[in-house]
Structure P
Amino acid sequence: MADLNPNEKKVYDAIKKLGAISEDKVKSADDIMKSAAVGKAIVTSSLQTLATKGYVKRVARSKSAGYYVLK
């Protein structure tokens, strides 16, 4: 957690708050954006960083990708 900037932490906390803790409970970037109360660009870049660092997993879906926490 110490390696996350404030926006990444906000996005990560929002995903957890939404209950996206497994592949069958994924949330879209829009859901996360509303919950975190930050802009789409911040959410998008934070999600990419969180996925790279292994905090969240991105799941490709037909309409929009979904995300859930790994740790």
Structure Q
Amino acid sequence: MEATTFLPLGMGLIVIGAALGIGRFTAAAAESIARQPEAADKITGAINLPLFLLEGVAILAEVFTFLMLIL
């Protein structure tokens, strides 16, 4: 088997992993805002950076996967 046959599998795992992480993180944020609505601004501010970082890691993983295809 060539390494290119595993490329769609790797891309799928990256997307599924990122989606699960972002979904769980966002669900926890929504639950905490529902419990304490007065702290919504602080919770939203504290959640934005980790969400952006998680999405950035997923994008970098996809770029590295495509680089493995090229090289």
Structure R
Amino acid sequence: MSRICENCGKTKLVANVVQRDNQGVHSRTSTPKKVNLQSVTVTDENGRPCKMKLCTRCIKKMKSASN
């Protein structure tokens, strides 16, 4: 099961965890951040409902475009 948005193609991100001490930055460790995907039923061009995996940003865009 892939974790990719079917609309925009957004995938996982890589972030840095920064450990600090009294002298400043001690070390950096990279950690993966997963995309917030939701299964949503969307109508296609023909008016039929179909299920898609969308990130929350795309869901928000679609809601504002339909209003």
Self-check item: Origin of the derived value 2.1 (distance in nm of label points 7 Å out along Cα→Cβ at positions 10 and 50; candidates P, Q, R)
Solution: R
Quiz item: From P, Q, R, which structure was Cα extents along the principal axes in Å = 31, 23, 19 calculated on?
Solution: P
Quiz prompt | Per relative contact order in percent (Cα under 8 Å, 6 or more apart), the highest-valued of structures P, Q, R | solution = Q
Quiz item: Given a computed value of -5000 for helix-only ellipticity at 222 nm (-39500 (n - 2.57) for each DSSP H run of 4 or more, over all residues; to 500), which structure among P, Q, R does it belong to?
Solution: R
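Throughout, read-outs are computed from the coordinates displayed, never taken from laboratory work. Being a predicted model, the structure only gives us computed values, none of them experimental. Cβ atoms are built from the backbone, for glycine too; each structure is taken alone.
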